[in-house]
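Each structure below is given as structure tokens.
Nothing in this text is a laboratory measurement; each read-out follows from the coordinates by a stated rule. A quick note: this is a predicted structure, and the numbers were derived from the prediction, not measured. Cβ atoms are built from the backbone, for glycine too; each structure is taken alone.
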Structure P
Amino acid sequence: MNILEMYNIYKKVGGEIVLRELNLVLREGVIIAVRGRSGVGKTTLAKIASLISKPDDGIIRFMGVDARGLRDDELSSLRLKYIGYIDQECILLEKLTAWENAEISLKLLGIEKILREKILSELFELLGLKGLEMRRPDELSGGQRQRIVLVRALSKRPKMLVADEPFAHLDDETIKIVMRVIRDMTRDIGMSTIITTTDLHTDLDVDEDYMLENGFLRRRS
């Protein structure tokens with residue numbers, strides 16, 4: 001089953017075409033890496049894939065639904081229920097604790113407290129965050145904030161995870177832990193994942209590896 005289909009996508013940012021003739025199909029249970037240097041359009045691609053932004057032209061389908069004809073509230077509902085998005089800015093609400101930030105999606109979905117606690121406790125443990133639950137964002141390192149955002153995205157067991165530069169603040173050992181958690185969820189629930197990164201060389205053990213350059217997306221050998 002195809003979770004996401006993007007065909008002939010064009011997108012201008014600031015009057016410049018950053019995506020052109022872009023085609024990408026994400027199948028169920030597949031992990032994709034999109035690599036490229038800073039400023040080539042990876043974040044733009046991630047936001048279009050996540051149904052946050054719309055392309056200027058082209059076709060985008062999510063779980064078989066043509067996203068072009070959906071209202072903003074319908075897109076928001078799809079994002080909440082089925083898409084986990086990790087932004088590279090690691091945005092957290094400064095007045096909430098790490099735990100409170102992580103459980104936002106589950107609360108919006110109406111998940112009962114006892115189940116929220118079980119899901120989040122497991123993810124905090126897996127991602128090396130145990131003991132940080134009551135800290136405020138300004139008491140966390142960049143890498144810890146990034147993993148809290150990941151917990152928030154993964155907690156609802158999304159059909160698709162889109163992670164925009166999720167390794168920027170992580171050391172090599174923590175990157176391995178994060179990738180293991182993503183692969184395990186991919187296997188266990190059939191989650192599909194798009195990871196964008198400026199790292200052009202590290203083997204991330206993904207199923208499909210792409211390069212974004214001059215607006216074009218090509219498969220790496």
Structure Q
Amino acid sequence: MMKQKKYKAVIFDLDGTLLNTLDDLLSSVNYALGKYNMPLRTLEEIRHFVGNGVQRLLELAVPAGTSKERLQEAFTAFKEHYALHCNDKTDLYPGIRELLTALREEEFRMAIVSNKLQEGVDALYMQYFAENVEIAIGAKEGVKKKPAPDTVYEAMKALGVSKEEAIYIGDSEVDIATAKNAGLPCITVSWGFRTRKEQEEAGAKVFAEKPEDIMLLLYK
């Protein structure tokens with residue numbers, strides 16, 4: 001390409017941006033709920049519960065008034081099931097593999113920053129992203145999750161780039177807030193877990209309707 005890059009690095013959200021993980025999350029949530037005779041959830045409910053990590057996902061999925069002890073038991077059951085079944089139906093969104101390959105060929109630095117537990121991020125990273133993306137950061141003990149900017153800063157440090165050299169790409173209100181808190185521009189993707197209305201209400205300004213749009217937005 002003859003155009004000049006606006007950025008050196010691209011930092012991606014994972015669920016709802018690169019990977020469609022909803023069906024596997026639904027299966028594991030309902031496994032945990034069913035184990036403790038709680039009402040099961042729908043795909044649409046899970047779509048609105050995700051974004052703030054799996055602990056919060058379970059807190060929203062269990063019935064109101066569930067004891068802390070029972071919540072913790074359900075969360076443990078969820079984690080055990082998801083560890084075995086996190087990749088049964090999960091897959092890249094159409095066009096993402098081609099986008100990541102093109103970005104690597106154009107020598108963009110890339111990272112993934114997710115609120116998913118680090119173990120889950122690691123497994124998915126090895127399967128889908130290792131050949132193109134340099135680093136994938138998930139939720140860890142003692143590190144604030146998104147929308148706090150901590151993990152984004154960690155990614156920028158690992159890539160060796162400044163705020164002026166990086167852009168953030170995500171799909172949810174958590175991502176929009178994360179980019180703002182980190183001082184980064186944000187591209188919001190239309191194919192994820194939130195509606196355009198929800199994204200606009202959260203402050204989204206720049207949208208990608210398909211993965212190819214992202215490439216165009218990274219050049220002057």
Value 3.7 of distance in nm of label points 7 Å out along Cα→Cβ at positions 33 and 153 was derived from the coordinates of, among P, Q, structure Q
0.05 is what came out when FRET efficiency 1/(1 + (r/R0)^6) of positions 41 and 113 (r between Cβ atoms, R0 = 25 Å, to 0.05) was calculated for one structure; which of P, Q is it?
P
Quick check for you: by Cα Rg over 2.2 N^0.38 Å, for residues 145-200 alone, which of P, Q is greatest?
Q
Mean count of other Cβ atoms within 10 Å over residues 129-136 - highest-scoring structure of P, Q
Q
Compare relative contact order in percent (Cα under 8 Å, 6 or more apart) across structures P, Q and report the one with the greatest value.
P
One of P, Q was used to compute helix-only ellipticity at 222 nm (-39500 (n - 2.57) for each DSSP H run of 4 or more, over all residues; to 500), and the result was -10000. Which label is that?
P
With distance in nm of label points 7 Å out along Cα→Cβ at positions 57 and 81 derived from the coordinates and found to be 3.3, which of P, Q does the value describe?
P
